[in-house]
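No value in this document is a laboratory result; all are computed from the given coordinates. From a predicted model like this one, the values you see are computed outputs, not experimental measurements.
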Structure 1
Amino acid sequence: MESKIIYFIRHSKSDWDTPFSHDKERALSERGLEAAKSLSKFIKLNKINAEFVYVSDAKRTDLTFSILNKDSRFTKKFINTEKLYESSIDDYIEFIHNTDDKIHKIGFVGHNPEMEMVVNFLLGQNDKSIFAKFATSSLVALKFDVSSWKEIPFQKGKLSLFYIPPRE
């Protein structure tokens, strides 16, 4: 049986102290920069990679992705999209369903609360979140025993990884 893996990465801690005119323009705090580097080390050490990644076009998600991808080489192919900013479960499902079945591992770099809702939905947890906290810089991997992306969410996934970088 084939399988598909989806990685979900919540952007690193954003900077609320620097003035911004729109929420999308918030950059990363010093703590966020360090956490992104720590996540990158974890990804590289564990040889985690995705064949394609969807990245929200907000500045903090783009910076998180750039930092972690630079050193870890998480993926070679990605797209920045405004559809992951203030998105819905249906938006994620659309991205998943539109992924070519030749691809086996995809990723998302996005925001909460949407990301946490999507992960819980794909695990079949509609009543209560499995996370005490879906922290910034978190990495979640879900594995699906399916051959086509279109079988998701009808076939629920299994949590195969949950990682939060330690505070340094």
Structure 2
Amino acid sequence: MKQIILFSLAVALYGCGNNTKNVMEESKMKAEENKAIVRKFIDEVVNKHNLKTVDELFAPDFVLHIAGNPEPMHGPESIKQADKMFSVAFPDWHNTLDDLIAEGDKVVTRWTERGTHRGEFQGISPTGKQVTLAGMDLFLIKNGKIVEQWVYADMPGFMQQLGAIPLPQK
């Protein structure tokens, strides 16, 4: 009887250990899939302005939160509008991913974007200046689609480069 109990305990422990390993492997695979979705967004939409990809990557009820904006924006159309605004004002706009980290259904990026101000941007006439914008995003991904995004960018520094905000006095 003692041997049967020990054998049952060993099987239960081995089974649990195996299950935990499988769950961890599945979570790691899901994180890698989610990172690939965000990387595709950066490569295809932000850098190549392939707006057809937006509908593939973003959920219809997508919500975009931008730090400093009082209200979130809704739907994949918000991404298309932002891309059009930047691509007209900065035709050579390019995003470089400095960090890409994922856990579960969340992906975090730290990025640097650069471009030359050649078109009107939020009422600011073209300056011809090369500008840099740094920031971080948090993406929430469900069922292979981006459902929510939080953008934190150094807009004051960006607007200073464009001459819209004066530099602080020393």
Legend entry - Read-out helix-only ellipticity at 222 nm (-39500 (n - 2.57) for each DSSP H run of 4 or more, over all residues; to 500), computed value -9000, structure in 1, 2: 1
Inset, instruction - Using the calculated result 33 for relative contact order in percent (Cα under 8 Å, 6 or more apart), pick out the matching structure from 1, 2. - result: 1
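Out of 1, 2, choose the structure whose coordinates give Rg and Dmax of the Cα atoms in Å equal to 22.3, 86 when calculated. List each step's numbers first, then the result.
Working: 1: 15.1, 51; 2: 22.3, 86.
Source structure: 2.
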